[in-house]
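Before anything else, here is the set of structures, which you'll find just below.
Every number in this text was worked out from the coordinates using simple rules, so none of it is lab data. These numbers come from a predicted model, not from an experiment. Cβ atoms are built from the backbone, for glycine too; each structure is taken alone.
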Structure 1
Amino acid sequence: MQVIIHPSAIEGTVHAPASKSSMQRACAAALIRNGRTLINNPGYSNDDLAALRVIQDLGASVKNLDGGGLSVESQGVNPTGSSVNCGESGLGIRMFAPIAALSEKHLTIFGEGSLLKRPMGFFNEVFPKLGVEVSTHGGKLPLSIKGPLKPSDIVIDGSLSSQFLTGLIMSFAAAKACDITIQVTNLTSKPYIDLTLHIMRHFGWRVENRGYEAFYFPPLASGIEKANQIITYTVEGDWSSGAFLLVAGAVAGPITVTGLDDSSTQADKAILQALESSGAVVSLDTEQIRIAPGPLKGFYFNATDCPDLFPPLVALASYCEGTTTIEGVHRLAFKESDRASTLQEEFAKMGVDIRIQNDLMIIEGGRNVLGASVHSRHDHRIAMACAVAGLGARGDTIIDEAEAINKSYPGFYDDLKLLQSITGRKY
């Protein structure tokens, strides 16, 4: 699919989509408990749909409810077949593989697209220590496992992704881990672990966070507190997708964004710090965020714990006078694309100079951004970043393989169209 972004001002109010980070974790929590879970404000991105398929393949029953919610019935992990497919979701494979390993059944875990290129050596190293037979295809998918996973004291490396730790925390809790500790070295993306623990508490499990260096499962940590209750969970608005809307408002607004909780533990809430540092006009209250252009200037931002912010931050920096420096480039190698080089190459087409210096991305902004023909590289965040940058460009921006947004934010172009139509322009 090809989308053309016409340069234009935007105005109006837009509601942020549901968080796939929150939605996928809620699906996993609903699977590993015994009983019924009601999920309000569910997401329907490709990653969310993949998570729903996985929990059904692992034994849960999912029904649509009047009003748009979902009902999940589960008696724990009981696979219905011999394989599951996590789609293209990095969180999905890293979180659901340990959960699937709770079963004694031999299972093959597949993925699609860019997920086939991501390293899975973590499982080769860790699973045998937990009693799980495992094999990979040269350190990549498909992943073959046979449990059951048996929790024990373990030390893991958290430098590649916190998502592996999320999967272990959930699987240990489901296996009724008691007086057991997961020790972690070099943990990245700590706010995502905060989100995992927040959801675990909501579902009744108790896991102690000991300074992000150890996670302890005390006696009665197995969810017994809410074992016989119907649990209702409301999926948060997504700060990762909302970041693109907020940057769009800073570049071409003013707009109002609703549905984002400023008390959220989501890592990408840090976009507000970057926007304020850039000089954008930000007005925040409990119900909405008002964002408008200001005298934008270059800024410094450390994105090590929130690497998904790199694409919207590059779009923002393109319009900031002077030099912007973003730290944390090493976190970009194993995304849907190699995002550091992809951002360099695609934004170069739009006249934006980006340099990589060790762990720093340096963007020279404030010059005229040019409309250009760009490619998503099958990466949802690259497509959205180019679209946002195109709002203020000189000339039209043509995005090839624009449907990549379906991975996280299927309604993105429709929302842009709504905001543009108020000013008389359409994408």
Structure 2
Amino acid sequence: MAEVAKLIVAGQELEFPVIEGTEKEKAIDISSLRAKTGYITLDAGFMNTGSCKSNVTFLDGEKGILHYRGYQIDQLAEKSNFAEVSYLLVNGKLPSTAELKTFNEKVGQSSKLPQGIKNILDQFPRNAHPMGVIASVTSALSAFYPEFIEQDLSAPQRDKVITQLMAQVKIISAYFYRRAMGLLPVESDPKLSYSADFINMMFSGPGFQASQDVINALDILLILHADHEQNCSSTTVRTVGSSKANLFASVSSGIDALWGQLHGGANQAVLEMLEEIAKDGGDYKKFIAKSKDKNDTFRLMGFGHRVYKNFDPRAKIIKKACDNVLLKLGVNDPLLEIAKGLEEVALKDPYFIERKLYPNVDFYSGIIYRALGIPTNMFTVMFALGRLPGWLAQWKEMTEDKETKISRPRQIYIGPTTREYVDISKR
């Protein structure tokens, strides 16, 4: 007999079906609740609400598990590369050699921006925040590719626009970085790997040669950020896409959601915190004490996670990459010394251990990006590049699901009841 959940509302006992996922997680399907009773559920932040069924990513915050399409994140980080993981997320399987070659070729075919997009990029102030620029320009791509803004794209059209965005968001990001630095843009080179091409577009100059260690570290960072179930930005992409908005608009909305300090901006907040500690003399132990004081407003950024109640599985992987990059590059940076001091204390301090406030992926990613010479205001852009294939996979899954409905949450109204209009002369 199928499992059901029983709910008593106004003296009436109702039954709702229980749905079980492939990883044994369970949900109560209350989609008929309002029709049957007039009641809705209230769940601030949707912490206990499933918005969809998905086969893209599975995570278990209690056990510290993260899988893409069933593959463990540590195996993918160690054995795969970002292009292959992108293919996996978008297409649901690991590619053959021929399939990966074709995928990379399709990305390479979109390795030039329309001149109009370059003109738009050149109009932004150099000191503009790159996330605002990239979100705006990603949306503007729709004006240059009207064939992709139809409501119902064919499968070949979906594949084409997905590989196009994989190529062009990367180019847009590097283009604006160089504009902000007063440098001429560098063309994308389809012969290079995704990460190598991006690094080359960012930093190319006389005598520049990206080391394989740096390329590998960036690849790992992008893989670790590639998807994370129904997070704020992925949910935003699905919400906007559910109205049948085009992919450019949907991804642009995801970029905007990621910009927030509580989401993708967290790694930027980590570096700003380190700068604050450095300006105060660099005594990180003093700030550890401040973080424990409930009456102090200081917040230790980069520790703990909203979903993971155990060690963030991505943090274990990225810590190893972080240590390797710092060693290979021989970086001598006071902020990174403060970061290593915070990490060492937090991993041994009972206060943090008991509360499971371990360093998370944002803590280590910010350190690596700084070591690579990427400016702080570009950190969230790097997150967006990594999360892009996840957004594309979520959007594709949603558009292919015939049961998808436009997102339309309800509310509990707490405003004034009916009032009579008073003419302005009498107010």
Mean count of other Cβ atoms within 10 Å over residues 17-24 - structure with the largest value, from 1, 2: 1
Computed 1.1 for distance in nm of label points 7 Å out along Cα→Cβ at positions 233 and 257 - originating structure among 1, 2: 2
Label whose coordinates, when semi-axes √(5λ) of the Cα gyration tensor in Å, for residues 113-328 alone is calculated, return 37, 22, 14 (choices 1, 2): 1
When Cα Rg over 2.2 N^0.38 Å, for residues 9-240 alone is computed for each of 1, 2, the largest belongs to: 2
Among 1, 2, structure where distance in nm of label points 7 Å out along Cα→Cβ at positions 289 and 369 as derived comes to 1.7: 1
Structure responsible for 16.0, with mean count of other Cβ atoms within 10 Å over residues 89-96 calculated and labels 1, 2 on offer: 2
Source structure (of 1, 2) for helix-only ellipticity at 222 nm (-39500 (n - 2.57) for each DSSP H run of 4 or more, over all residues; to 500), computed value -16500: 2
Test item: mean projected area of the Cα convex hull in nm² calculated as 18.8, pick one of 1, 2: 1
